[in-house]
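See the structures that follow.
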Structure 1
Amino acid sequence: MSSKNILATAAVAAAATVSQPVQAQETTHYRVEQVAEKVITRTAFDIGSGDARMVVANVDVSTDTIKEVLAKKAIIVGLKKNSNDEGYISSEGCDKLVSTLKGMQEEAITLGSEQMVAVGTSIFRTAKNGQELVERVKNELGIEIGVLPQADEDRIGFVTAKAVSGLNEENLVAWDCGSGSFQISSLENGEMVVYGPEYSLVPALKDLAELRNIPFDKKASPNPITQKEADQLRDIMLPKLPKDNEWIKQTKKEIVGIGRLNPFSIAERVIGHSPYTQEEVEAALGQLIGMDDKALQESHYGFYDAKEASESVIALIILNTVMKHCEIKKITFSESTGGCEGLLISSHLWPK
């Protein structure tokens, strides 16, 4: 049910073949045989530090395009938040992931899924029992999670941004932001260039707890956050951001933020439109500073989701800090289900 060569590389099949010329008396004729459309029902699982995500879709494997999405969902598992100070994911977090994937797998089978691929990102690279959890999922569900190295995660994020934005890859910079890490990627002279640390929402929440001189509580909301705390957190965050960002400062390409409930969607909610500028993000942050969860949920911004309300302010602090640091003037938000859309059309991940 799972791909045995999930991380193997393979050449993409050509979209058309040209036969040998057929000789005529005066002219030479060429017969072009187009490869027929071949649609397969696939399921992609993207297991991040915060959510487990799934998309079931009909994919034309002759052109690597999504023809129809049959189901998509993202369920909060919180593997990063359910990790202890020693770097182990708790048994509660492991159990929740297994039960969540089991329910998703059953839904995918009901929808007629013929192939399944699952990938794990930042948390599986950093947690001391990440590989143990991979083996448990394989043994209990038959789902083989391929733990993506950072470079592969970057490429999947880029392909996903291309799929959901409709932009040509030559004009695209992709920004993928999860709970444990973020990546900004682009193709430059045919080579993938990437900017991004193992730093995002959960590390920022831990830094805020340390700033307040209190233990980190994964279940507690950080709100309200004062302007002074936002400024101090920015100063803590900046040294943890890589310095090799000159190519981002100089790019003329469109920067697309992907995902669902993340800094990009929160900024769009507060600002009221996308694309938006760094100045608009900073103004949006100023509007949320000092608000607690109750005020955020009752505001006209529509933060009805408790998780979105609790993460909204710190998410905008991260977004504003990185935009300033990398001199990003404008971002367009395109909703995706993690990297699932990119996984579905990444031919090298699927069996032939």
Structure 2
Amino acid sequence: MLKEAERDNLVYVVVDEGHGEDVKNPPTKLKNLKIFKPFEMFIKMYGLPAYNEIDPTSFVAITYSVIFGIMFGDVGQGLCLVIGGLLVYKLAKMNLAAIIALAGVFSTIFGFLYGSIFGFEEVLHPIWLSPRENVMTMLITTVGFGVFLIVLSMVINIINAIKAKDWGRLFFDTNGVAGLVFYSALITCVVLVFTGHALPAIIFFIIFFAIPLVLIFLREALTHLLQKKSRIFPEHKGMFFVENTFEMFEVLLSYLTNTISFLRIGAFALSHAAMMGVVMILAGAGEGAHPNIIVIIIGNIVVSALEGLVVGIQVLRLEYYEMFSRFYKGTGKEFKPYKGK
């Protein structure tokens, strides 16, 4: 039809490019378990998943609650969050209240693991450890947990790339196969060094370090090659190599900073224990002493309100910047069913 229109000078054809884009990008409708649905609020704040993207709601619900529990572990305060969150949710149907209630469940669990109830650490015996008495163990464990979350985010990015048939992103992206191989090898070497084991042979470094870095460095050109484009490298090749060199430095630095960023999980767990320790001192709690109950109640309320707010924001920051940035674009549009009159 277009060829016939070209031969007729009296016919004009207008192509609506936006309509084709709508067909290629269908709307998204989120479907999650009832217990996870309140966390859809965080997803909508960032952006809905595209039609061919994994819905990260369940991922956020689990990781957010667990990280919050690690940073804010106390049996008494956790139960208060659960009860208060459920009451507010039942009365006002606030999604944030439901999120607080679920986070409180994990605060209670980690409170038992830490042996802390309303700041008292002599009542319960810690199932795992006391953060104040095991500072380095706490910090190293949380960094290890952060490494696990980074690797998991890379795996989700690989799955999203496969669903989108984005082969360049799949193989050559910093969070694709090349990035996953490099980061895993780097963490393996760090663990070997700190545990006193010998590093692998030089062939290991060539396969798991050099090759992935070269693929990441040339990802734009290699992506063009996969797409069978006529121009593989840009016209200004010198500028291409200069830009990619600086970008590689940024990539290597980001692997380090993103991993270290998870230290804040352990740091806030220690901070919470230290703040409750101060409350206990002000209340005159000690062996054989009768603490001031009013000071303990007020101290628990102040610590729960202030630190609970800060921890909630910090966990959301980790979700958005350390995990979402690796696998999630959030470019989808919401499905709105047509309602007739």
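Every read-out reported here was derived from the displayed coordinates using simple, explicitly stated rules and does not represent laboratory data. This is a predicted model, so every value here is computed, not measured. Cβ atoms are built from the backbone, for glycine too; each structure is taken alone.
Suppose FRET efficiency 1/(1 + (r/R0)^6) of positions 80 and 184 (r between Cβ atoms, R0 = 30 Å, to 0.05) works out to 0.90; of 1, 2, which structure was it derived from? Of the structures listed, the value fits 1. Each of 1, 2 could give helix-only ellipticity at 222 nm (-39500 (n - 2.57) for each DSSP H run of 4 or more, over all residues; to 500), but the derived value -11000 comes from 1.
Here log10 I(q)/I(0) by the Debye sum over Cα atoms at q = 0.09, 0.11, 0.14 Å⁻¹ was derived from just one of the structures 1, 2, and that gives -0.66, -0.89, -1.18; the source is 2. Out of 1, 2, choose the structure whose coordinates give distance in nm of label points 7 Å out along Cα→Cβ at positions 56 and 304 equal to 3.1 when calculated. Clearly, the read-out refers to 2.
To test your reading of the models, identify which of 1, 2 gives 1.9 for distance in nm of label points 7 Å out along Cα→Cβ at positions 208 and 328 when calculated. The value was obtained from structure 1. Of structures 1, 2, which gives 21.5 when mean count of other Cβ atoms within 10 Å over residues 160-167 is computed from the coordinates? Answer for the origin of the read-out: 1. In this comparison of 1, 2, the computed figure 13.1 for mean count of other Cβ atoms within 10 Å over residues 88-95 is attributed to 2.
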